[in-house]
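Right after this note come the structures.
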Structure P
Amino acid sequence: MTRLTTVARGLITAFAALLAATAPTAPAQARTEPKAPENFVALRSVDPTIIQEMRYFTPHNFVGERVDGYAQPICVLTRPAAEALHKAQRKLLRQGYTLKVYDCYRPQRAVDHFVRWAKDLDDQAMKGEFYPNVDKTRLFADGYIAEKSGHSRGSTLDLTLVKLPAKPTRPYHPGEPLVPCFAPKDERFPDTSVDMGTGFDCFDTLSQTLDPRIQGEQRANRLLLKNTLEDLGFVNLAEEWWHYTFKPEPYPDTYFDFPVSRKSLTGHH
C-alpha cells in the first residue's frame with residue numbers, strides 16, 4: 001500500500017510539472033505609447049487650408065520607406081507654432097500662394113531610424129535623388145544626419161510654397177527612376193511647389209537658403225517664404241531653405257517620442 005501511495009504521489013507530481021510546463025504564459029502587456037502634452041495640436045485643427053504632404057509617412061524620402069513613428073500622415077505642432085503658421089498662411093493666400101508642409105513634429109524613434117539608415121552604408125537606394133554628390137560616409141560629419149533633431153521638440157517644421165490654384169502631387173512609385181534633387185524643376189520629381197532651386201531634403205550645399213548660386217525666381221521664392229515666416233517669429237536653418245523653428249519654443253530642451261497620430265492627441269481640446 002505504501003509503495004502504491006509513493007508511486008501515485010510521483011505520478012501526481014510529474015503530471016503537475018507537465019501542466020506547469022505546458023500552461024500558456026500570461027500575455028505580455030501591450031506597450032503603452034506616450035501621449036503629446038496638452039499644447040500640441042494637429043495643424044489641420046488650426047488651419048485646414050495648408051497642404052500636408054508628409055514625406056516620412058511615404059517611401060518618397062531619403063530612407064526609401066515609411067519612417068518609424070509616423071502612424072498617420074498628419075502634421076502635429078505645438079499650438080504657438082501652428083497659430084503662427086496660420087497667420088503666415090493668411091498673408092500668403094492673399095498673394096496667391098499656399099504653404100505646404102513636408103514634416104512637422106518628428107518622434108525621437110524616427111530620428112533613430114535615420115541614424116540606423118545612415119550607418120548602413122550598403123543602403124544607397126535613394127542616393128540618385130537625395131544625395132547624388134555626397135558620399136554616405138559623410139552624412140554625419142557634414143551635418144545632414146544627427147542623433148537629435150529640433151523637430152522632436154515640436155516647434156520645427158519643413159515646408160515650401162505652392163502657387164494657387166494648387167494641383168495634387170502625383171504619387172511616387174517605389175523603384176521609379178530617380179532624378180537628382182538639384183536638377184532643373186521640370187526634370188526632378190513634380191511635387192507642385194514653386195521652384196526653390198532644389199527639392200525637399202536635398203543633401204547638397206545648393207540647399208543653403210542664401211547660396212549665391214541660387215538667383216532669379218528661385219531666390220525670390222526662397223526669400224518670400226523666409227521673410228513671411230521670419231516676420232511671425234520663425235527662424236530659418238541657414239543650411240536648409242525648407243527648415244524653420246518657431247521661437248520661443250515651448251519645449252526648448254525636450255525631445256518627445258509620442259507617435260505622429262491623432263491618438264497621441266486624444267483628449268486635447
Structure Q
Amino acid sequence: MRVALAQFDVEAAAVDANVERAITAIEDAADRGADLVCLPELFNVGFFAFDSYQREAEPLDGPTLTSIREAGVEAGVAVLAGSVVEDLAETDSGPADEGLANTSVLFDETGDRLLTYRKHHLFGYESAEAQLLTPGEAVPTAEIGGFTAAVTTCYDLRFPELYRELVEDGVDLLLVPSAWPYPRVEHWKLLPQARAVENLAYVAAVNGSGDFEDAALLGRSAVYDPWGTQIASTGDHPDVVYVDLDPDRVAAVREDFPALEDRRR
C-alpha cells in the first residue's frame with residue numbers, strides 16, 4: 001500500500017484555504033499512485049486557533065469532512081482526515097452529549113467511513129485544548145490495504161499504554177496525525193520511533209507546517225518500519241512523504257524477533 005503524508009502550511013482559522021490545500025494534496029498524491037493520503041491534526045482550523053474552535057466545529061457530515069470525502073472518492077484514494085473540531089451535540093455515538101472533540105475520520109476510496117477516532121490525551125499544562133475539548137473513549141481499528149490500522153493523535157504519542165492496547169487488538173499500522181510545534185523537535189523524532197520499536201509495527205506520523213501567533217509547527221513528517229527504522233521523512237516546509245508499506249513485513253519482523261510474546265502481565 002502506497003501511503004502519502006500530506007504536510008502543508010495550516011493557517012489559523014483559514015478553513016476554506018486549508019481545505020483547498022488538503023484537496024490539492026489528495027489529488028496530487030492520487031496522481032502519484034497513493035492508495036492512502038493522510039492529513040495533519042486539525043488541518044482545517046489549525047490547532048493553535050483556539051478562539052475558532054467553537055465557531056468552526058461541525059458534525060461528522062459537516063462541510064470539511066464532506067469535501068475531503070468527496071475529494072478522495074473523485075481521486076480514487078482512501079483518506080485519513082486527521083482531524084477536525086467535532087460538534088458532539090450533532091453526534092449520536094460520541095463520548096458526550098455536547099461539547100467539542102478533536103476527531104479524525106478514515107475514509108476508504110469509495111467514501112465509506114472505516115473508523116472515527118477522537119483524541120484521547122488532551123494536552124495538559126492548563127492548555128486551551130484540555131479546557132475546550134472532550135477526550136475520546138473508543139479506540140477503533142480498521143482493515144485497509146492488508147493492514148489492521150488504528151489512528152492516534154499527536155500528544156497520544158506520549159502514552160505507550162494506548163499503543164499496547166491497539167497491538168493487542170491486532171494493529172500493525174499506526175497513523176498519527178499531529179500538530180507538533182517547536183521547540184520539541186527531539187521528542188517528535190523519538191516518540192513515533194519508540195512506538196514502532198516497542199510494538200513492532202509501522203508508524204506513519206504526519207505533521208503540519210506553518211506559523212501561528214504564539215507557535216510554529218515543525219513539520220518533519222516521517223514513517224518508521226517495525227524495526228523502528230525511519231524509511232521516509234521530510235523537513236519543516238510543505239511537502240508530501242510517499243512510502244510503500246508491506247503488511248508481510250510486520251509479520252516477518254514479529255516472527256524474527258518475537259518480543260511481544262515475552263510480555264508478563
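Each reported figure results from applying straightforward, stated rules to the coordinates on display, with no laboratory input. What you are looking at is a predicted structure, and each value in this text was computed from that prediction instead of being measured. Cβ atoms are built from the backbone, for glycine too; each structure is taken alone.
The table below gives the values:
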{"quantity": "Ranking P, Q by distance in nm of label points 7 Å out along Cα→Cβ at positions 133 and 237, the structure that comes out highest", "calculated": "Q"}
{"quantity": "At a computed 16.9, 51 (Rg and Dmax of the Cα atoms in Å), which of P, Q", "calculated": "Q"}
{"quantity": "Label whose coordinates, when distance in nm of label points 7 Å out along Cα→Cβ at positions 61 and 189 is calculated, return 1.1 (choices P, Q)", "calculated": "P"}
{"quantity": "Comparison of P, Q by relative contact order in percent (Cα under 8 Å, 6 or more apart) - largest value held by", "calculated": "P"}
